[in-house]
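Presented below are the structures under discussion, each in the form of structure tokens.
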Structure I
Amino acid sequence: MLIAFNKPYGVLSQFSGEGCTLATYIDVPDVYPAGRLDKDSEGLMLLTDDGALQARIASPKFKLPKTYWVLVEREPDAAALERLRAGVELNDGMTRPAQVQTMPAPEQLWPREPPVRLRKSVRDVWLRLTINEGRNRQVRRMTAAIGHPTLRLIRVQIGVWSLGALPPGQWRQLTSP
């Protein structure tokens, strides 16, 4: 079994623990997350009861691409975007090159609680960013390293599986490749 879940902001990527967890939304026995999203991130999580599939999705050695919509503070210039495309030096080493481009605000975007603070004098910009590794809080650390902190982070695709129009807090069963 393979499940796509749209993880809301503030939910832990585990079934047990303090506060809101996956158990609040998913009552399917014996499925486990294939990878994680931090509490402050939203979007696509895959869960499965197949250990081999879970490893193939989560393990960096398979280099499965993960695509995010990232709202960053201020508009990055061409040089900042090129740094992401070349790889960014983080405290745990150089990242692999990312695919990145600016994008309009997503049309099908749901409101977030609490909302992202908006400032009239600063133009925040959405990026579409794809990486093929998954270090802890990697996208947030990459955008901070180029001087554009992440304000909102939504994962929209992992490999061939995409979030589509799945509403926050909802899940659907998928077919395995």
Structure II
Amino acid sequence: MKDDEENLFREAVRNVKPLKVKSKIIEAASNKPKPKPIAKKTLEDEREVLIESLSDAYIYEDGELEAGLLFLRSGHSPDIIKKLKKGYWVVQGSIDLHGMISQEAKSYIVDYIQECKKRHIRCIRIIHGKGIGSKNKEPVLRNKVKNWLAQKDEVIAYAQAPRHDGGSGAVIVLLKEYN
């Protein structure tokens, strides 16, 4: 059936000759250089390296206080934590890790931070949950997220989200400024 249709079409257009139309728009479009191909495998490899660079064995212990999760990269003012907790920076984006296993969550965080860098987003919320739905009713992702973020060079600081933003089930993250 398909061959019949194709032969019928070829027969119908056999004597057709292309028009010789001069158009600046068509000429400009045909003279444009073709875009370079995207090396998808290279991009996949780079993404895998970023994910694997976050160790689950790394433990950041300095930031667990009665007030909740806190982290400040060395060399930055302690005022950043105060400002972060008071909502000085507007939360420009948010991700929710509920229902994800550890590896999915890690991959999602890495991808999201990369996307934030591209879009010049500085302040984000990561909802990791309180662990109520986990096997032992313990916050598995909470501790892993805390350790992963401390390993990311893009992260300047993070603090437990205010109650209206998720409280102990979320963290507000300040990222480096990229121009």
Structure III
Amino acid sequence: MRLFIGLDVPYEISRNLDLLLQLLKPTADIHWSPMSNLHITTKFIGEWPEDRLPDLKSALQTIPRPGHLNIAIRGIGWFPNPHQPRILYAGIQAAPVLDQLAANTNAACQTLGIAAEHKPFTPHLTLARIKQSGDLFPLKKAIAGIPSADFGAFTAKNFHLYLSRPTPAGSLYTKLATYPLEAS
């Protein structure tokens, strides 16, 4: 099973980003993310044995609850940089408790032997993956002409454990468990 942990993005944000992608898609032949797959990853797990799924679910239950998270989707950027881009993303602005949630998730997963993240947590929404170099000038020009890169804000109330299954059309994500961000 290929797993990750993350936060959902509400329909209104997806709709705003879908309008952006309708403008950008004709400008570059790259692998665009389906809007149904938008999420904020807090921990990528990777392959995990199905018979140990209950252990993982129990460990995630122990994560301290930071309360609801206010998140804004603003800005467009490139990983690792605009000169050698591999990812086109929408930026995330949130209180430091989002970073703490990612750190706590990482720590809970480590107790099960899941490798720790060593890179700093950089929340983002992946809009496209760039697998081969090509002419991105038209895409960069279209992005520069966007009047606003503010795609909306929302309050996250839960985080989720997702299963990722590859399909010919891209990955298909299924929620396996949901955890409230506020203690009950």
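Read-outs throughout are calculated quantities, based only on the coordinates presented, and are distinct from any laboratory measurement. Keep in mind that what you see is a predicted model, and the values were worked out from it rather than measured. Cβ atoms are built from the backbone, for glycine too; each structure is taken alone.
Structure values in brief
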quantity: Label whose coordinates, when distance in nm of label points 7 Å out along Cα→Cβ at positions 19 and 107 is calculated, return 4.1 (choices I, II, III); calculated: III
quantity: Among I, II, III, structure where Cα extents along the principal axes in Å, for residues 91-138 alone as derived comes to 45, 27, 14; calculated: III
quantity: Which entry (I, II, III) yields the derived value -12000 for helix-only ellipticity at 222 nm (-39500 (n - 2.57) for each DSSP H run of 4 or more, over all residues; to 500); calculated: II
quantity: Answer label among I, II, III for the case where Cα extents along the principal axes in Å, calculated from the coordinates, equals 48, 32, 28; calculated: III
